[in-house]
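Listed after this line are the structures, all set down as structure tokens.
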Structure 1
């Protein structure tokens, strides 16, 4: 599975750590930036880069990291076909995929440490949409809003 990663300065260090972790678990990783630490960069640039690639089916899932995860989530959700959520607990990271077909996980680099981020990323990456009728019905209602 291919996973896109993106982060501003608030999530850069955590992105670099997750990149190594996910690669070691056998995931194909594409880094949508920032490729260097830049204290003056802006989260929407990287959130939108990941979101557009997800919307174009260039990867199955994306992970975006900013300081809190909130800005990245707001920006990514502006792109049709993207279902991005901030998750800082493993239940939400997994259920967001199995029940809601979440395709972008947003994390706060200033909120979670690398061990929690690892659990969240692996739980997200390892989960699949249930295709249960009730979940498909609910998702259709959300998608109709696009």
Structure 2
């Protein structure tokens, strides 16, 4: 069987924008670039400012089932949208399967974001364990590496 290239994401949900900023700062100090980061959460002025500081660009506004108005920016969003660009229809929980997470992981991420958490994802296959360790050390709840996707 041929090996196909698939993006690998490490994801954690931080309690709020302040905690997410601490985690993002730690990730950057460990050499993770802004281009590798994805942030997503319920729409708020705090999240807008954090996304702009962390990624260098404005967030995309989405209406997601179970979350309502949401903001997001980063490479994980292309994966979650899929070729059908249907993230607003399927929602965050279901779309997380596209990034290699089990259905229960997607539900947990969606519920934590729904309670005001900020999802932070790092796109990195070779250093996934490093990203996971940083997220766990800085409050990234339910941090996990999406490895269940179609890898072959």
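Quick note: the coordinates plus some simple rules give every number you see, no bench work behind them. Note that the structure is a prediction, hence the values are computed from the model and not measured. Cβ atoms are built from the backbone, for glycine too; each structure is taken alone.
Results, tabulated for the structure shown:
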item: Top of 1, 2 by relative contact order in percent (Cα under 8 Å, 6 or more apart), largest first; result: 2
item: Per distance in nm of label points 7 Å out along Cα→Cβ at positions 52 and 84, the highest-valued of structures 1, 2; result: 2
item: Origin of the value 2.7, where distance in nm of label points 7 Å out along Cα→Cβ at positions 36 and 124 was derived from one of 1, 2; result: 1
item: Origin of the value 1.2, where distance in nm of label points 7 Å out along Cα→Cβ at positions 108 and 132 was derived from one of 1, 2; result: 2
item: Top of 1, 2 by distance in nm of label points 7 Å out along Cα→Cβ at positions 12 and 68, largest first; result: 2
item: For Cα extents along the principal axes in Å, for residues 60-99 alone computed as 24, 23, 14, the structure of 1, 2 it came from; result: 1
